[in-house]
Structure formats: structure tokens, C-alpha cells
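Bear in mind these aren't lab numbers, they're just calculated from the coordinates by the rules spelled out. This one's a predicted model, so the numbers in the text were calculated from it and none came from an experiment. Cβ atoms are built from the backbone, for glycine too; each structure is taken alone.
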Structure 1
Amino acid sequence: MSALGELVARGGWVMPVIVALSVVLYWRCFGLLLGLGRERRRIARAAPRLAGRADLVERLQHEAQASFRRQRAAVGAMIAAAPLLGLLGTVSGMEKTFEGLSARAGEKSMESLAGGISEVLVATESGLAVAIPAMVLVYFAHREVHRQVELLNRLGSAAAGGRAA
């Protein structure tokens with residue numbers, strides 16, 4: 001069995017949901033970063049044509065920020081959902097563990113307890129492992145949007161200065 005398959009099996013019923021969420025989340029994160037890179041190159045190529053066009057520069061700034069806000073909302077919801085799903089797996093695993101302990105009344109109770117706690121920890125760890133790197137990627141995306149807005153500010157200032165001269 002593959003390592004991922006074993007992890008999913010050890011983490012309980014919530015693990016396939018966390019795996020599916022992670023695929024969609026990272027697809028969106030990397031799509032966001034790649035899109036921002038394309039946008040930066042587009043702005044750099046268009047810089048000479050933007051001279052003297054403060055209205056166009058301002059529109060591009062607003063579009064970049066609005067697009068990032070829309071995408072960040074969806075990605076942010078998925079980032080928040082990952083540790084919550086891990087917590088749900090934790091609660092579910094603990095419930096199963098205690099049910100198993102009460103039903104066996106002493107028979108192999110330590111073995112049952114250890115297995116249940118392992119399931120709980122795998123679910124919790126998986127939720128956090130999905131969310132934390134995604135938060136870092138969103139930070140990089142936020143930083144890139146900020147750089148693009150600053151570049152457009154410089155181009156807008158140059159356009160305004162060129163008109164005033």
C-alpha cells in the first residue's frame with residue numbers, strides 16, 4: 001500500500017475529504033501564483049504603452065487588487081476548512097475510541113486506546129499540514145499583488161509627471 005493510502009486508512013473517514021480539499025486548494029494556490037506571474041510580465045511588457053495613461057494604470061491597479069481579493073476569499077475558506085476537518089476527524093476518532101473502550105471493559109483496552117489516539121493524531125496533523133503551507137503560498141501571492149500595485153504606482157506617477165511637464 002502506498003504511503004498516502006496508508007495515511008488515509010490510518011486517519012479515518014475524514015482523510016479522503018482532507019486529501020480532496022488539499023488537491024483543490026493547492027491547484028487554486030498555484031494557479032493564483034502562476035496567474036500573478038503572468039500578470040507581472042504583462043505589466044512589464046506594457047510599461048512603455050502605459051506612459052501618459054494614468055487612468056489605465058489606475059484601472060489595472062484596481063483590477064489586480066479585486067482579482068486577488070476574489071481568489072483569496074475562496075482559497076482562504078479552504079485554508080480555514082482544512083484544520084476544521086482535522087478537528088472533526090479528531091472528535092470522531094475520540095468518540096470511536098471511547099466507545100471501543102467502554103464496550104470492551106478492560107479487554108485489550110490499551111491497544112484500542114492507542115489505535116484510536118493514532119487515528120486522531122493523523123487527522124489533526126493532516127488538516128494542519130494542508131493549511132499551513134497554503135497560508136504561506138497566499139502570503140507570497142499577497143506580496144506579489146503588492147509589488148504589482150507598487151509598480152503600477154510608479155508607472156502612474158511617471159505618467160502624471162510626464163503630463164505635467
Structure 2
Amino acid sequence: MTHYHKHHIIPRHAGGTDDPSNLVYLTVEEHAEAHRKLYEKYGRKQDLWAWKGLSGQWTKLEIWGHARQGVPHTEESKQKMRNAMTGRKLTEEHKAKINPTGRKQPQSQKNKVAKALSKQWQITDPEGNVFIIENLQKFARDNELDQGNLARGGNGTHKKYKAKRL
């Protein structure tokens with residue numbers, strides 16, 4: 001069964017309304033393509049976010065990060081955050097996790113830990129080429145793929161790439 005999305009012909013972020021005459025039903029792929037065309041024509045960031053999200057190129061967290069980029073917190077929101085933390089007691093477990101020296105780990109140590117925790121993956125690209133890698137996150141980022149979809153259960157696929165944990 002095909003799943004349909006409501007798409008605003010004139011997006012709400014561009015002044016469109018929820019009036020039925022401004023709505024059409026599209027498949028997810030058609031919806032992504034519609035926002036790609038709107039982005040290319042008008043250059044509105046909201047259409048870019050919708051296109052990248054609907055097409056699976058960006059996660060919700062990545063979209064949120066782009067949306068918040070360069071947007072400072074208001075004084076009111078800063079005060080709300082301060083108030084939320086005022087009087088809060090840390091648990092002993094939480095205190096134990098805080099680095100008492102305040103020093104950050106050197107990058108060399110971070111690299112050693114990452115290598116120790118990394119897993120080997122066999123990646124097959126859409127052309128059938130096979131790669132053995134150790135950093136799925138970097139591979140996914142470099143190839144504009146979603147790491148979560150590739151890693152799904154240790155044996156996932158995304159955009160015709162296949163990943164298998166070795």
C-alpha cells in the first residue's frame with residue numbers, strides 16, 4: 001500500500017494556508033522532489049530541510065541542527081534554562097562521571113578509545129564494489145548516507161549500499 005503525504009502547494013513557511021485548495025497528496029518520493037524543486041527555485045532553507053529529510057539524506061537531528069544554526073537563545077530562554085538548573089542536586093553516580101580535573105582527553109587518547117570500540121564492516125556500493133572499513137560513521141558522512149540505516153541490526157541497506165558487520 002502506498003503512503004501519501006499532504007503537501008502544501010504554497011508552503012506554510014511561504015504564506016500558504018491549510019485550505020484544501022492549497023493541498024495535494026503525494027508519495028514520499030514525490031513530496032521530497034516537490035521540496036527539491038521549490039528549494040532550487042526559491043532557495044528557502046525550509047524547503048531544503050524538507051527535501052533532505054524526506055529523501056533520507058538528513059536525520060531529524062541534523063535538520064534540527066541546521067535550523068538552530070546561528071540562532072542565539074533569547075534572554076528569556078537563557079533565564080528559563082538557568083531556573084531549571086537552580087537547586088538541582090546531582091546524584092553521586094553523576095558526580096562520579098564528571099572529570100574532577102576539568103581537563104579534556106587528548107585527541108590521541110580519544111583515537112585509541114575509538115579504535116578499540118570500532119567494528120569492521122563490509123560495505124557493498126550500488127556498483128557492486130566491496131569495501132572493508134572500521135568507521136561506519138565516517139563512511140556514511142563521506143558518502144552522504146544515514147549511518148543508522150546502514151547499521152540496522154548489523155546488516156542494513158541504504159540508498160542501494162549494503163552494510164554487514166564482520
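Which one of 1, 2 has helix-only ellipticity at 222 nm (-39500 (n - 2.57) for each DSSP H run of 4 or more, over all residues; to 500), as calculated from the coordinates, equal to -34000? Of the structures listed, the value fits 1.
Here distance in nm of label points 7 Å out along Cα→Cβ at positions 58 and 74 was derived from just one of the structures 1, 2, and that gives 2.3; the source is 2. Taking relative contact order in percent (Cα under 8 Å, 6 or more apart) as the criterion, the top-ranked structure out of 1, 2 is 1, with the highest value. Starting from the value 3.8: which structure in 1, 2 was distance in nm of label points 7 Å out along Cα→Cβ at positions 2 and 130 calculated from? It was calculated from structure 2.
Given that mean count of other Cβ atoms within 10 Å over residues 10-17, derived from a single structure, equals 12.1, which label among 1, 2 identifies that structure? Attributed to the structure labelled 2. Supply the structure label, taken from 1, 2, corresponding to distance in nm of label points 7 Å out along Cα→Cβ at positions 18 and 122 with the calculated value 5.1. Here the read-out was taken from 2. Structures 1, 2 were shown, and volume of the Cα convex hull per residue in Å³ at 93 was computed from 1.
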